[in-house]
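No value in this document is a laboratory result; all are computed from the given coordinates. Please read these numbers as outputs of a predicted model, since none were measured by experiment. Cβ atoms are built from the backbone, for glycine too; each structure is taken alone.
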Structure I
Amino acid sequence: MAQGDEVSDRLRALLDERGLRPGDRLPAERALAAELGISRARLREGLRRLGALGLLEARRGSGHYLTTVDLGDLLEVRLRLEPYAAGLAAARRDDEDLRLFERRLAELRATESQPERFASADLSLHGAVLAAARNDPLRIMLDALSDLLRYSRTRTVSEPQMRSGALVDLEALVGAIRAEAAPAAEAAMRAHLEAVSATLGLDADED
């Protein structure tokens with residue numbers, strides 16, 4: 001994870017711990033930097049990243065305020081791109097990809113009771129699928145969403161039932177990729193994303 005990503009993730013986690021809601025004002029930069037143990041320059045980089053995601057609004061002379069993000073829009077994009085990536089991965093994966101998938105699944109199983117680590121392992125497995133697809137334009141498009149993808153996982157991993165369901169979904173996905181069954185891999189990824197959408201209370205209908 002890039003240093004800037006780490007700062008923005010730590011900042012977001014701190015704000016969640018404080019129970020801040022959309023419309024709430026963030027504490028002063030000096031206080032936030034001290035609490036996170038980082039310089040104000042690094043803090044501002046994290047604030048800029050969260051602002052670029054639409055999670056924060058900077059108001060001149062007033063400070064930073066939390067905003068809301070429509071994760072339904074993100075799911076619409078994921079439902080179109082990630083099943084396609086899964087199908088490509090099933091057609092193009094090699095033995096090294098399969099070994100990486102098994103390591104990522106092992107990480108998911110080992111962290112099922114730890115929401116934050118599970119979210120990170122989930123993101124890594126999706127990244128492994130994207131790498132196995134071997135399609136640079138697709139990778140670039142999804143990489144551009146990486147911050148939002150990390151944020152969305154903080155919303156979906158808090159419930160134990162969600163984590164267990166995601167693990168089952170992703171095991172089915174890897175099984176389809178291992179079997180070089182592109183249609184099954186696409187269907188498995190779509191089913192997984194639809195389950196995520198349901199967890200968030202969103203409409204996963206693509207039409």
Structure II
Amino acid sequence: MFTGIIKARGSVKKISPQGGDFQITFNSNEIKWNEFTVGESIAINGVCLTAVKITNNGFDADVSGETMRVTAFRDLKEGDAVNLEPSLAIGERIGGHFVSGHVDCVGRIVGRQKDARSIAFEVELPEEYARYVAAKGSVCIDGVSLTVNAVLGSIFTVNVIPHTTDVTIINDYSIGDKVNIEVDLIARYLERLLDKPNDGVITKEFLEINGYD
């Protein structure tokens with residue numbers, strides 16, 4: 001489990017094909033790696049990975065072909081900057097929201113403009129995932145917990161403050177870039193709990209019928 005509060009930036013040192021999948025080496029000088037052990041869960045751009053080797057300045061992780069196909073890892077290259085967040089420890093402050101590290105879909109940056117000292121981004125989702133994103137709700141972009149400003153169809157907007165652009169890879173985004181998206185867990189579980197023959201669409205009438213006044 002993660003919070004969407006990035007602890008460090010890092011980079012991709014090496015991508016090694018391994019009999020149909022991959023082993024990737026990530027480096028970061030902003031984390032004390034001697035405090036970590038093999039088996040630790042570490043999120044890279046919002047993707048939960050297991051450390052199979054700890055080095056002096058990073059770790060190695062095995063990445064399945066499925067993960068490469070269904071996340072923005074498919075575009076990852078050696079030298080690319082990445083967001084890092086170790087898993088949540090009991091007793092830590094939760095500054096963002098609960099994030100599982102299981103990416104739902106790949107989004108695309110379709111707008112970027114200055115908004116006072118912040119940067120306003122427009123992100124396009126696959127249409128079937130748009131219903132999980134709500135104005136003033138939470139969304140995770142490349143592992144970063146953000147608040148949704150507005151939703152219009154399959155596009156949502158977020159404002160990113162200077163501190164976040166300074167400590168994550170978000171300031172590097174350009175129009176057309178692909179990003180990992182994890183929707184709010186609450187939206188996912190609410191749909192599952194209300195799983196009735198309604199084509200997966202939660203309406204006001206549907207909630208009233210099921211006792212949610």
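Side notes on the structure shown:
- Among I, II, which structure scores highest (criterion: FRET efficiency 1/(1 + (r/R0)^6) of positions 34 and 130 (r between Cβ atoms, R0 = 35 Å, to 0.05)): I
- Computed 14.0 for mean count of other Cβ atoms within 10 Å over residues 66-73 - originating structure among I, II: I
- Looking across I, II, the calculation of helix-only ellipticity at 222 nm (-39500 (n - 2.57) for each DSSP H run of 4 or more, over all residues; to 500) that yields -3000 traces back to II.
- Highest-scoring label, criterion being FRET efficiency 1/(1 + (r/R0)^6) of positions 90 and 154 (r between Cβ atoms, R0 = 35 Å, to 0.05), among I, II: I
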